[in-house]
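Enquirer: Please go over the structures that come below.
Any read-out appearing in this document is the output of simple, stated calculations on the displayed coordinates, not a laboratory observation. Here the structure is a predicted model, which is why all the values come from computation and not from measurement. Cβ atoms are built from the backbone, for glycine too; each structure is taken alone.
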Structure I
Amino acid sequence: MRLILSTNTNAALARVIARVTGIRMGSCSIGTYPDKEVSVRIGEPVEGKEVFVVGSTFAPAEHVLSLAILINTARIQGARAVNVIIPYFAYAKSDKVDAPGSSVSAGVMADILAAAGATRVLAIGLHSSFVNARFEVPLIELSPMRLLADAFRAHHVQNVAVVSPDEGGVHRAKEFAARIGAPDIITVVKIRKTPSIVRVARITGEVRGKNVVLVDDMVQSGDTLLKATHALRREGAKDVYVAVAHAVQSGPGLKRILRTREIRGVFVTDSIPFTAKIPAKCEVVSIAPLIADALTTSPFS
């Protein structure tokens, strides 16, 4: 017997996954006590069942607590396995010690999930491969790039160059380019001044006269993508598009990206639900088919 439970972060997505896979949506409620502490209750027996817990860890931090407590509740109530599906794994940016005294929050998150009782974790579009090494339980990463590439390809944009806005994201750009049949990968080499401010040093390829699509794992402050867009336009690029796995809406980045006239279209997934009306030049691609396909194949089938 299999069952899907969800925190409040991705409840609509969880229901779609349940419908596509045929796995029953279970009953649980997540709220707060009068003192604002997180309250979790599973409304049906889970003993002996394989449970899939869906939840992201974006702000506020109570979402992390909700996910951990729901995992633990399913475990102590006798679930045979607790598989954790994380559409957006926040805190993954701090994945290694890159300066004296810096934190490794990705490792802390991995420890929290393991200690709560996760059997395995399935995450969408992790920030880097360093995150994998932080997990003691099996971690499966699914890339949404083919979904974003298919959405972009449906617009029949010609003469396209795929661009990575930094050197660390080249593997994502390559996956996207292979899907749409683009021949070359262009990289924006940047210098980071602060965690949210960057300067473009150079562009590794020729973009003059081409339509370009910037491929990245997330938009947060928007500084990286905007600086890259300005640099590409100065080098003679025509229309600029952006394709990102995660649209973090707690900061100004997405609004800045959507507001600039230099960017013609934005493609994002629904790993983070939109809290307002989706703007006309933004296309949201569902990751439900990606997750559903994983749940119906090994090691979950």
Structure II
Amino acid sequence: MGLLVAAGIAAPGVVRAQPVDLFYERTVMTQADLRCGLFAPEVGAALAAGAAQARGAALRAGMSADSLRSVEVSARAKADGAACTAPDLAIAATRVRTAFSGYAKLSRLTYTGDVAEWRADRNITKAARWRLIQETTFGADHMAFGLAGRDGSAALIAVARFADGAEPYAARLVLRNSSRSAQPYLDRWGGGATAGLPLARRLPPASALKAYAASARSSAGPELMPPPARNAAASEGWAFRFPDAAALDLAGLDPREAVAVEFLFPGDGVRRAYVEVGDFAAGRAFLQVAAR
């Protein structure tokens, strides 16, 4: 545990080390917590969310997924080789509590990606609200996408407002099929940072895609409605709910990837909106802190 004692533990948002170093440190301590019960549930959950955030930052900075998996294996082995009563582990655990106790009390957090951002809000209310949201425009239309619900629940939802008042009859979420393609298609097989790479070029070809059909459709309530699309009146919006399995798949993707929401209209019309995967997994983990 000497590396942790020397380097210290930084909470999310505190720039003190390279992303891969933060990922290593947070993974070591997360694994040690699983073995030794070092932290209160809210601190342990905050630490796990911080590890997911550091992982995304390391990948966006250009580190390969294979190299990061090696770092994770090393971190878990480091934690498994330390005695729960080791003095160095106790020192590192104290630093984690100091760094993450305040983070665990945060109610809102923004995760910035290459192209877009996720905004997380873990306040629990009786009214439906966005708990994790990314907004995007596609053509003259506007979509809000993410996790929404009431009383702490969170379903994966897309809410779209169409400038011409069009009414989609269905929607589907399109993303990489990990059973057909173990690695993301980023149009940059040589590696390197992905900043500036358009989202449309972050999806694999059709042969490596899978789709989740929306399981429910309804008019959108005002509390979830995206703002009016440009050059459009305040037209009605439409909400589509996707299966829970879709959220699990989305959380497992590489943060550099993109997914697409396709809205289907009579006459075989399709309008496609792109979403950056980004720190969806970290934001989802952040929401879990409130549920503990």
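Enquirer: Compute relative contact order in percent (Cα under 8 Å, 6 or more apart) for each of I, II and report the one that scores greatest.
Expert: II
Enquirer: Figure out for me which of the structures I, II the number 24.0 belongs to, where mean count of other Cβ atoms within 10 Å over residues 210-217 was derived from the coordinates.
Expert: Answer for the origin of the read-out: I.
Enquirer: Can you rank I, II by FRET efficiency 1/(1 + (r/R0)^6) of positions 58 and 178 (r between Cβ atoms, R0 = 35 Å, to 0.05) and just name the one with the largest value?
Expert: Structure II comes out on top.
Enquirer: As an exercise: Cα extents along the principal axes in Å, calculated from one structure in I, II, equals 67, 46, 30. Which structure is it?
Expert: II
Enquirer: Given that helix-only ellipticity at 222 nm (-39500 (n - 2.57) for each DSSP H run of 4 or more, over all residues; to 500), derived from a single structure, equals -8500, which label among I, II identifies that structure?
Expert: Checking each candidate, the match is I.
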